[in-house]
Structure 1
Amino acid sequence: MPRWVFGIVCFFICIALVNAYVVYAALSSQRGVVSSQPYEDGLAYQDTIDRLQASRGLGWRTKLNLSEAGSLELLLHDKDGLPIEEAEIEVKLLRPADASLDTSVTLVPSAPGVYAEPNTPSIVPGLYLAEIVARKGADRFLEKKQFLATRPAPS
């Protein structure tokens, strides 16, 4: 058998080995499934859109940040800029890069219009998708936004 035939056969064997590795890596890695029922979640998303629009009608404004101690803090004001006191606040933080860092925190009042994490800080710095739910009386406020958790620079 000529030497060039052996070279072509080796070339195709190498291609087959690389393809086999790629198939193995694809089948053994994270599949990217976010929901076990995506169709139903998609149908229910109109409810979320309706709640977001109703929340805009309240005119409430929020600002999320990390305190110097590293705990989550939320500033909540009404449409006139006055602090909203005695509201029930829950914040879900979803980490797009690592679902194991997703967390849900119930915030408690720490000052007029300021709500803070009551326990030991649990937020790792990084980019999150924040879902803020605030309830006061009959009013229910929902906001979704990106949140970059960074610790303040030491003074």
Structure 2
Amino acid sequence: MDQRSKKVIAEIEILAQPLMASEGVTLIDIECRRESPGRTLRVIIDKHDGVTLDDCTEIGNQLGDLLDAKLNVYGPYNMEISSPGLNFRLTKPRHFLCFEGRQVAIRLDSAVGGKEDLKGTLMEFSDGMVTLAVGQEIVAIAYENIVTAHLNY
């Protein structure tokens, strides 16, 4: 990702957080991609009881107004608002924080407890460690040992 996209994402996050909080949704991720004829912003949101089409529409309208007023110097863009979906990939530490209490599948670089593939409930992410409940067992996993992780429904 280029520096301009990183800057745009950081500015959008600052603008979006108060809106998300007021609407009772969590900002999960923002992607910024160059596509013809400009940029595409993909905004992933979540809510405790699930994201509806109305939630996406409402957030999209309000966030679009904010971006048009505050970030119009970046040229034309398209915005997509969506839920994380059933198998959202957890690729950043903040994703692990957002999805505590959810079912996940994790593939490890090196085995923990003799297993490289784990499925369970994401209990906590703290100090670079992921805590996963696998059945009755609690497993601690170093974040850097995770090859892939995704929601598992």
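What follows draws every value from the coordinates through simple rules; no lab data is involved. Remember, predicted model here, so these are calculated numbers, not experimental data.
Of structures 1, 2, the largest value of Cα Rg over 2.2 N^0.38 Å belongs to 1. Quick check on the output: 1.10 is Rg/Rh (Cα atoms, Kirkwood Rh), for residues 42-113 alone, derived from one of 1, 2. Which one produced it? The read-out comes from structure 2.
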